[in-house]
Structure I
């Protein structure tokens, strides 16, 4: 239960801060509307940092990400017996985090009548800058590979100041590699909020673009597994 609870609370914090940034820069009459990609990358980096701190304090390792959990488990860096509780916590935490952002910005969703005014699933989930399924998949795979490989070489990344290093890693991955697909890196981060946007009564919402959703699911999983495989071979 500590693994589930830590991952649930940590991922909830991650998504509130991350998708909250998405709402802040997109929705009408928000003070932060129109802020830069640097703003986005930094916000997501700090969202991960504080999510890891919360998760660790409640007894998990602060994965917050199925690509980390499954990649680690595939090559002996994490026990398979803990995979399902971690995944359940991650997806449920992401869903609840998105709900909180919907409540926080409800008047702004009402004020933003359509996607052109900033009200779209892009607040909660990723999409490609240029739609090309093959290269979109490769973008998510490469970005997640770099993220997870660096993470594996941080050691116990939930200890001391290392969560801050994880946040800085997320930030630079976003700045360097996130311009193509929005750097999901994390199936729970994408699918939990995307599902919440699909089923909840968000004012003036559009489609959830589930036709694209396989990319932020399987691209990060592939990247995480490849990174853990390389680490296992080299170590």
Structure II
């Protein structure tokens, strides 16, 4: 785990939400979550500020977005969250942090079902339709990453000794093709490209092109180190 991840982890919330705050969250989402645009967009932009841990400016949330545990979610500026997205943080000491200018396309599913889990999506990144991300391990998506549709990022795995939660990091400027699977314990280095349908089981060096099942590096661009 990097120093930056440790520092972020230390910022995880420790206070459980009250029954009242959960009731307010469910009430607001049930009454406003399904209202179509443009009225629904405006109402969600105003009302959801009271249920998110932090909500930036110019946040666009379409109808049909499902939220569970919004008190453990931080959302930056200029965010787009499209229809049928599901964001679920079950434990109060876990956190979903979304940076500025991030787009979660239709059907994205992000879940942290365990405790002490940090899922972070940094500035200017895009998650395509039906991307799935799940803890309980930490997941960090770097800046300016493009993750194509139906990709699965799973920060847990069944090992001989039980369930692992080593975490996953996708560093800045990565392109992840459609249908890729990224398994627990993997770091994908800066500027890398992962071909469609690949299964990433081991670390990928920076500025690499990797394809296949399991994914293997087939090319290193300038600056890459094998």
Structure III
């Protein structure tokens, strides 16, 4: 994350509603709450409680994959604040943030990482990253059984990391049970940031838009 001014980070793709305010590289304020639900009601008041009501020159928001509702809430808030403040708005993949956190927590900045987190309908989102934090393929939404058959790295992180490792029945894994934390967005590789705010769903949305529904003949 490179910015000479203030950056507001919004992370709402998981069970956590997490925000942080940076001044350059310095963390000014943070609020991280594991809500499960209720991001829409909590997000704006949390931001308004920050110094200067969170006003920033740049906004970073999670793109998912994760909760469809949570991802949309974060992107909508970032876009609205970007217009109001005249701020640059960037998006980042949620699993890339978890991978960056995992490398730091495991005290090895060069370890390739596999991320496994809650998906929808009992599935898990799974994605691997190389030692530089570059994605190795797209995030996939899989049943636990299908996820356990995928190739993975020794370092596994996310709120389904332990279960993932247990299903593999191998003893040599390092697992970190973590959720994405906005206050650690400074760990993200710069290449992960994008102006395109298209959500990363990882699977088809549960609801089909009216315009895409097949009409009876």
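No value in this document is a laboratory result; all are computed from the given coordinates. Source: prediction; values computed, not measured.
Please state which of the structures I, II, III yields -22000 when helix-only ellipticity at 222 nm (-39500 (n - 2.57) for each DSSP H run of 4 or more, over all residues; to 500) is computed from it. This figure was derived from I. Calculated for structures I, II, III, relative contact order in percent (Cα under 8 Å, 6 or more apart) is largest in I.
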